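Multiple structures follow.
What follows draws every value from the coordinates through simple rules; no lab data is involved. All values derive from a computational prediction rather than experimental measurement. Cβ atoms are built from the backbone, for glycine too; each structure is taken alone.
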Structure I
């Protein structure tokens, strides 16, 4: 199996080298870019990039601009790096479809662990898995969702949230548990992040959105009558 390609974008060469060295040790192929414009050039010339690690503050084209342009045509997972610990930045990142948000300074080992977790969740390291419930079919390896045969466009986090619900159907899930599993680490932000994602997911599911029940004062439960 060929190595998975990861694009590391940061204007600090020392930071790129630090991240690259840890990723290479885990047998990933690492591509680099020193600014946003270079990142887009590398991205367009390498259609098989599995994940991006993207710094926010960069010359010529910042991380938010890069994220917007990539999200206009690709669902490739994106991890954003920032020197600022600002909740508004984090919320903006999730609105743009960022999959993970990591503040500098950070542990390279934790970063690599999150890279591995995202790649596993997107099925890029697993064999094909298909889940089905209530007319909803999830192909984990292809990262596709269909409802009664119709393809549904979901963001990465919406896809992971729906997958987690279906994998745990009939079980009442607290907001904290959902955050810990879907975001794959202890999340110390506002648990209302879950409510926002569930609302968007329900809207996209249409009538199937009713399968996600609210458990007042706790969280949610997915129930489908088969």
Structure II
């Protein structure tokens, strides 16, 4: 199974990009599943259900959604394996600019939109700076010059990442994106022993104290588990 993590600030179009990408995978016979993480409420799982893909959602409630994500991601991977998925996509809540949701050796996608402000890339921390691919949305609303300037700002913050534009309404660019995030050769069986690419913001659990290892044996303090319905 392949695993990718998709994150980004609120309302940048993460769900729309994922839906258009899944439609391209379905045409190629790739079995995709999604786990949606959010804070207080989401009905995005209903949108994924309409596509006919296995989906689960987890709400962090009063906890930081990023801490909630890393405390549950191993269980989520095992759920995906039980579903015999070829590709599991995790979608984060709209995260703050200090969040760090990426795992070493797991494809990391940051979705950001052209309307967020020309200097926004400089304000975003590990969520943007450590992504493998940065997807820019809502390019149809701004001029070509504005698109190029914004993409340049993104590249100045994360010169290592591939920067691409996707239209979440029409799906333009989604096919190319789908070819970059899936490989038949990847065989993920567990995340135990892997590490986050950057430490989490401080709060009240073991990850707040600098822990980066994944697995229940490394989790202490205020940990909330996802209900996967199994």
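Quick one: relative contact order in percent (Cα under 8 Å, 6 or more apart) came out at 27 when computed from one of I, II, so which one is it? Matching structure: II. Taking mean projected area of the Cα convex hull in nm² as the criterion, the top structure among I, II is I, with the largest value.
When distance in nm of label points 7 Å out along Cα→Cβ at positions 14 and 166 is calculated for each of I, II, the greatest value falls to I. -9000 is what came out when helix-only ellipticity at 222 nm (-39500 (n - 2.57) for each DSSP H run of 4 or more, over all residues; to 500) was calculated for one structure; which of I, II is it? Considering all the candidates, the number was obtained from II. For mean projected area of the Cα convex hull in nm², for residues 22-93 alone, the calculated result is 4.5, so let me know which of I, II that is. Answer by label: II.
Of the structures I, II, report the one carrying the highest value of mean count of other Cβ atoms within 10 Å over residues 30-37.
Structure II comes out on top.
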